[in-house]
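Take a look at these structures.
Since every read-out is calculated from the coordinates, none of them should be taken as a lab result. Note that this is a predicted model, so its numbers are computed, not measured. Cβ atoms are built from the backbone, for glycine too; each structure is taken alone.
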Structure 1
Amino acid sequence: MIRKIGVIGAGQMGNGIAHVCALAGYSVVLIDISQDQLNKAQETIRRNLDRQLSRNAISETERAEALARIETSVSIDDLGDADLVIEAATEDEQVKRKIFVQICPKLKKEALIATNTSSISVTRLASVTDRPEKFMGMHFMNPVPVMKLVELIRGIATDEATFREIREMTIRLGKTPANAEDFPAFIVNRILLPMINEAVYTLYEGVGSVEAIDTAMRLGANHPMGPLQLADFIGLDTCLSVMQVLYEGLADSKYRPCPLLVKYVEAGWLGRKAERGFYDYRGEVPVPTR
């Protein structure tokens, strides 16, 4: 039975996962190599809980109890009593593999491991652990406290008991699970990222400006956010890494990352988090950069 959850990585996804787990009644230890990042994560969680409180989505008691359930640490030694560890580090296979190799000796033998990867093979990641049958993908959507979906991905070795337990826990978090096979980028990103990449090609080829493309998709396809605005929100480095996983994993030229997307990432214009992407966020109002 899952009672305590370790979350590795205190970035955008990790703090959101810690937030929803604590709110659902689980004890959480949030791990990151940077104490500064952990402090920022705690502040973000507090702010997001306050927002839920102001909308009457949670009570003052629920807010206080959720905050009290979250501890933070810079040491993986504190994962020793976790029943489930969710890895939410950067979308880089080598980084993730290194984390799994380091944490396995620290975990109790019955502990389950999940990865929040949005595109990388779950089977391949599981192969570096000492428990591939207790390992699976648990892909949360961003922002985690708001989005209802979690993609559940079994690796080739994932056993039924692990899948069942993590599925039940997903429902307890108030999320809706969708089962996806272990193919590159799973369901959501397999469909969403090529659309974003195509929007970047549309910009690259001069078919429309940033503003025209986003307006066209918001008003013409009834999307809540234009694809370039969405790319900035996701992070252009993440968009590029998912497209590269699709391109390499499926060997189909339709997944070739747009050269303009590559150029923006090389420039360090990664979207909202870098204050510049397809929009410049440094002023009062976001301004298109092309």
Structure 2
Amino acid sequence: MTPSVFQAELFIDNRATHGEGPVWDAINQVLYWVDITSCRLHSWSPGAVKERTYQFQEPVCAVAPITRDRMLIAFAKRLAYVNLPDLSIEQICQVEPDIPGNLCNDGKMDPAGRFWIGTMSNDESITGSGSLYRLDQDGQLTRVLENLTISNGMGWSRDLRTMYFIDSPTREVWAFDFDPVDSSITNRRTVVKVPEDLGLPDGMDVGYDGTLWVAHWGPGCVCQWCPLSGKLLTRINTGCPHTSACCFGGDDGKKLFITTSRLELFPYQIEENPCSGSLFRYHPSANHSDYP
């Protein structure tokens, strides 16, 4: 089956250095995303004239809304609660203080309210140095997976029984049985194998129909995959080679917000793709008649 191909629309032309980690706060109707290397958190809400930017003194790797003005933020080497009005920081814990060359990468809150954060080496050529951690409700940071290289996208099925996860260089999406009571995972298996021409799978989200929407670093697209068959269903082009992550949100919860990056692009690539680093949007229901 030949996948359908569509084009995402440029939504906010802010040209971040390394746009990443979009997350939708459904209660307060706010989209958050980060610019990791520029140490910035961005937010946007429907009706806003432009995005709002919060500047920090350390890389901001992943975020999770707690309340309207309070965030859980994964900085490069620590997890902390941040009060947005005054940017005051309450540290929760350090992350791998014994491995100075590692830093946090992608992270997300699970359906049980536990925060997951992955790590990787700052030198991406070093393999197997990363891990995936879960922040339990007692504040304890527990290593769940190890020997990872670039711990990346994650998501959960609608029935809360499956967790999906990406270690980018494997070019695979893994599935685990997920227990929503204690957030434990078991029974790892591969549900998607990404061909080399689709680059590295990066950030991801799970659609309302259970399909996996994965940002692909290299070819400049988000791909919709079926976790049952492993087949590629849809390709959404951004025109930005380093497409980094995506999440569903918006007033109907069905708009796909897509982050991109300028990181590691050559000058000619930026000239050819000047909107790299900006935020894009795509509405699957406009093109998918079977999308709920």
Matching task: 17 is the computed value of relative contact order in percent (Cα under 8 Å, 6 or more apart). Pick the structure from 1, 2. 2
Ranked by FRET efficiency 1/(1 + (r/R0)^6) of positions 93 and 205 (r between Cβ atoms, R0 = 35 Å, to 0.05), the structure on top of 1, 2 with the greatest value is 2
For mean count of other Cβ atoms within 10 Å over residues 61-68, structure among 1, 2 ranking highest is 2
Calculated from one of 1, 2, Cα extents along the principal axes in Å, for residues 21-124 alone reads 43, 27, 26, and the structure in question is 1
Which of 1, 2 yields -14000 [helix-only ellipticity at 222 nm (-39500 (n - 2.57) for each DSSP H run of 4 or more, over all residues; to 500), calculated]: 1
Rg/Rh (Cα atoms, Kirkwood Rh), for residues 53-100 alone gets 0.97 when computed on, of labels 1, 2, structure 2
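Please compute Cα Rg over 2.2 N^0.38 Å for structures 1, 2 and give me the label with the greatest value. Mind dumping the intermediate values first?
Working: 1: 1.01; 2: 0.92.
Biggest value here belongs to 1.
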With mean count of other Cβ atoms within 10 Å over residues 85-92 computed for every candidate in 1, 2, 21.4 is reproduced by structure 1
